[in-house]
Structure 1
Amino acid sequence: MSLRPTTMFILAGEPSGDLLGGRLMRALSAELPGGLSFFGVGGARMAEQGLESLFAMDELSLMGFAEILPHVPRLLWRLRQTAAEIERRAPDLVLTIDAPAFALRLQRRLRHLDRPRVHYVAPQVWAWRESRAAGLARDIDHLLALLPFEPPFFARYAVPCSFVGHPIIEEAEHLGSRQRFFRRYEMPADAPLLCILPGSRRGEVTQHLPVLEQAVALLWQRFPRLRVVLPTLRTLAPLVRELVASWRLAPMILEDRAERFDAYAASTLAIAASGTVSLELALAGLPMITIYKTGPVTGWLARRLIKVPHVNLVNLILDRPAVPELLQEDCRAERIAARAAAFLENQGLRDAQRQALAEAMVLLGRGSEPPPSVRAAERVLAILAEARREPPARPGQPQLARTSR
């Protein structure tokens, strides 16, 4: 790889993408000699690694038809603005992370650019709207996948795709301490602890916390020693505190990401909104119940479009329902409380699910080297080297990613 300075455009649209982007940028900077600069869109993690952000990432953190619709004019303006800035600054590589509604539209606008275009985190077209997979071969040059079943799927549509491993594996260094958590919060070690995770978006939090309040009240009647912990993002903490202020059993609210792993280690059970947090819980070996409820319009559309039998990522990876899912009409306080009570009372249920969670983590790459962010960085640099028609960085290293064309 040439020692000349390299500029990359990199974009993330939500907190999970910002975390991915921060790790990837750190790995890229360590791997690439000769200097590397970034501009694009991201949050605090990417800013720590030197990202010059064009605008606040929060503007893209929207989900669901009803939530997005009022913001369409501003999003289209941001799309034009971002594409124009990329054309003006001509980075060596364009990389987008997740947020497919915005990111892939941006990539489509850049088809005419003579720059490699990479997308990190495969869009879930295998779950719904499979017909859109073929268009990805025109919109991007390479796809970095987190799930092991994705490259074979995209190979059917001639989309170059590499499985680089799931970044959740890198959280293993943060596995928490049950003793530290109970000592810090002066809790009796034999008290059942329920961890609730209502989501990482404002819409998810406002939709889920009212039903979780009712479920917790029902569980407290049955388990009077129950305690509740609620890890959340700093940006959402004020909203969460406002929404739980009237709860009879007040949850402990945690904002520090590292501290949440102590909470996972201390908890007996988690009730979590569907999303990547299920993989954090799987990594921690914490039994869980998945919930999700969205607005009636988005729910109606999802019911007709989603083709996969599960929404929890652990269930998808294992291809079986290891984790209970209570979605839409089933996301009701009495059903959540009944399922949670069964897990709180039955050690055998919890142990059986822990075994399934460990199996899923192995399939995601736990125990393999190098870590996923380094694998992703090396794949990006190989794509960049190929575009420059130069030998790849660190020649002699084994091919780290499985690629399908």
Structure 2
Amino acid sequence: MKYAIIIPDGCADEPQDALEGRTPLQAARTPAMDALARCGMVGRANHVPASLPAGSDVANLSLLGYNPLEHFTGRAPLEAAAQGIALGANDWAIRCNLVTVENQTMRDFTAGHISTEEAAQLLAAAQEHLATEQLEFMPGVSYRNLLIYRDGKQPPPFTHDTRATPPHDLTDQSVLDDYPRGPGSVLLNQLMHDSVPLFADHPVNAARRQSGKLPATNVWLWGQGKAPALTPFVDLYGRRGAMITAVDLLRGLAALLGWQRIEVPGATGYLDTDYAAKGRYAVDALADTDIICVHVEATDEASHEGNCAEKIKALEAIDQHIVAPLHAALQAQGEYRVLVTPDHPTPLRTKTHSHGSVPFVIAGSGITPDAAQTYDEPAAGNSPLSFDEGWRLMQFFLDHQIA
């Protein structure tokens, strides 16, 4: 039995006036996903418990079959795992965004999708002028970077009561009431404050302004946590897995689960990602693993920008270049299962992640078709198949009614 999981990140949404009351999933032309619905089962799952933040970290941990109430420690440790950064017992990883804040308003949580090369130069300046023996700035991809706190001699200043707001939750909003709070927040706030004059006249920002691009005004620190302890997926579910993604969060989850990580040239984690390359690499990976998981960030990025047209365009590209060829390859090789599901809703209206159920479709060997004819939110809402604890969906997907 071969399995495929396709994650169009954040694609679940609300009805849109601009789409005559339809959601982007309803409005997009997705014949491959709708074909799965007709030959499979449509339902809904809630991957974010009410007590946890509605982030991709919590949601994807649940989607991949791990109870976030037991295993979630923070986003940054997952991204540290993606970079092979080992965390000791007293070490903490902290997400370090490069952002654009103007007049205390979050203008852009990506600093205009700053390039990885530009970000590395700014992080090098932060490392030179702001780092200490305990603190190390670690460049990542584009605006997504890390700050590592290490001190094996004494307990760290942070605890699970430390609070910090994801910058993508603040798009076009005031940040005055959303700076870090609680244990260790004085240190985080000081670093954020000190990065402002450090970056103001940096050559990277000078060049960006001259080119009409947004500057990276400062670092924004959030997502802090200690290393999680996850049972390898093969020990928990008896299958080997491989992950295709352009996002360190998913790379880190794959590393912690013991999954192979497949890097695809042209995969960017943004709207310009190479969907067809992801589809080709996924098909090729089927021979060497039990489960191939393809994560696509573009739908989530479109929602963060409030761009309905780009969200529909991304959904159609996922359908054409990933779902269709992967389903065809699965059918040709023998028994199979395929699951398509986002991790969480990201409404265009709010431009940020939200709590709530998301639609999924499962098709393949041993799956009895239900009445659904399309894959979208209304079809899932009409289904009796629902997982209030979304992490239980994985066991259902792998083992339900296997012939």
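Since every read-out is calculated from the coordinates, none of them should be taken as a lab result. If you're wondering where the values come from, they're calculated on a predicted model, not measured in any experiment. Cβ atoms are built from the backbone, for glycine too; each structure is taken alone.
When relative contact order in percent (Cα under 8 Å, 6 or more apart) is calculated for each of 1, 2, the greatest value falls to 2.
Looking across 1, 2, the calculation of helix-only ellipticity at 222 nm (-39500 (n - 2.57) for each DSSP H run of 4 or more, over all residues; to 500) that yields -9500 traces back to 2.
Of the structures labelled 1, 2, one was used to calculate distance in nm of label points 7 Å out along Cα→Cβ at positions 45 and 317, giving 1.6. Name it. Going through each structure in turn, the value belongs to 1. Here the criterion is distance in nm of label points 7 Å out along Cα→Cβ at positions 117 and 253, and among 1, 2 the highest value is seen for 1. A value of 0.90 for FRET efficiency 1/(1 + (r/R0)^6) of positions 293 and 389 (r between Cβ atoms, R0 = 30 Å, to 0.05), calculated from one of 1, 2, originates in structure 2.
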